Structure P
Amino acid sequence: MDAEVFETTVPLRWSDQDLNRHVNHARIITLLEEARIPWLFTPGLPTESLGHGAVMTDMSVQYRGQVMHAPGPVTVRMWVTELRAAYFRSSYELRNADTPQDRPAEVTCQCTIAAFDLETQRPRRLPKPARDYLRTFLHQEADEG
């Protein structure tokens, strides 16, 4: 079975742009965060518990082109590249609305999210249903702890 890719659109706001009509770096991070919500934190999903305790432990953003402010939304695609007992690593592509799929995305990102117990302030294991859900988006083989 082929791994899935979660795809969503996120609207751009006037305040997302800088003086040159580029979308500001801090706003890019916010757009990626907003795209992540329907993928991982929607009530009823097996990963819903991450909304009650998860931390971003690493994030790397690469710019391949300019993200210009436009009236339409940007498209964000997300998938898992590593899945472990207490964390997973994911990749993102953010595209302007008019960027063809056969061209590189303007922004790529990799991040690591760890399940976290807020009471003890320590990492916790991802529940099996969450790991099973994330596994459907896994795009490379990885050892699971």
Structure Q
Amino acid sequence: MVCRSGVTIRSEGNNLHVATEEDSSFPDWGLLRARTPGNAIGNWEKFQVCRNPTNWRTAIRSNDGCPVVVDTTASGTGRGLLRRLPRSQCDTRVWIFNFSTYNPPGSGHSTWIYSLEVGLYVSAQLDYTGTYHASLRARLTEVGPWEWFTW
């Protein structure tokens, strides 16, 4: 098991780092979006990641230890969005291995993120506008340019 703290995830599609939206004024709290330039990385852009090198199963948690999950309860464009669990539902002792990744965290190499729960690859939605621009969403059956990330 390879586990790392302080991992940043950069979308290769827009060259911006993934952040967890934790500002109470943001309309969709907990959403993950590729929106931060490299010179502005803070706690919202840091993750804890564990990956099993044998089967590539990967767990991603926000910097405070709350798991990142795929929203399977929403419908329409909200379905499949990656979110940090709210603190009220968060157990920081638990690792949820709900993703598969090509390369280990902190390797500096490109990786894709595959949701084992819904069977789809995660994209940075660069064609969305407004609140959901560059949101991370499990939505495709194959890897294209918006599905590559570096960590």
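Values for this structure:
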read-out	value
Origin of the derived value 13.3 (Kirkwood radius over Cα pairs in Å, for residues 92-131 alone; candidates P, Q)	P
Answer label among P, Q for the case where relative contact order in percent (Cα under 8 Å, 6 or more apart), calculated from the coordinates, equals 29	P
For 1.1 (distance in nm of label points 7 Å out along Cα→Cβ at positions 12 and 124, calculated) the corresponding structure among P, Q	Q
Among P, Q, which structure scores highest (criterion: Cα Rg over 2.2 N^0.38 Å)	P
Of the structures P, Q, the one that -4000 was derived from, the read-out being helix-only ellipticity at 222 nm (-39500 (n - 2.57) for each DSSP H run of 4 or more, over all residues; to 500)	P
Label whose coordinates, when Rg and Dmax of the Cα atoms in Å, for residues 4-67 alone is calculated, return 12.3, 41 (choices P, Q)	Q
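No value in this document is a laboratory result; all are computed from the given coordinates. Note that the structure is a prediction, hence the values are computed from the model and not measured. Cβ atoms are built from the backbone, for glycine too; each structure is taken alone.
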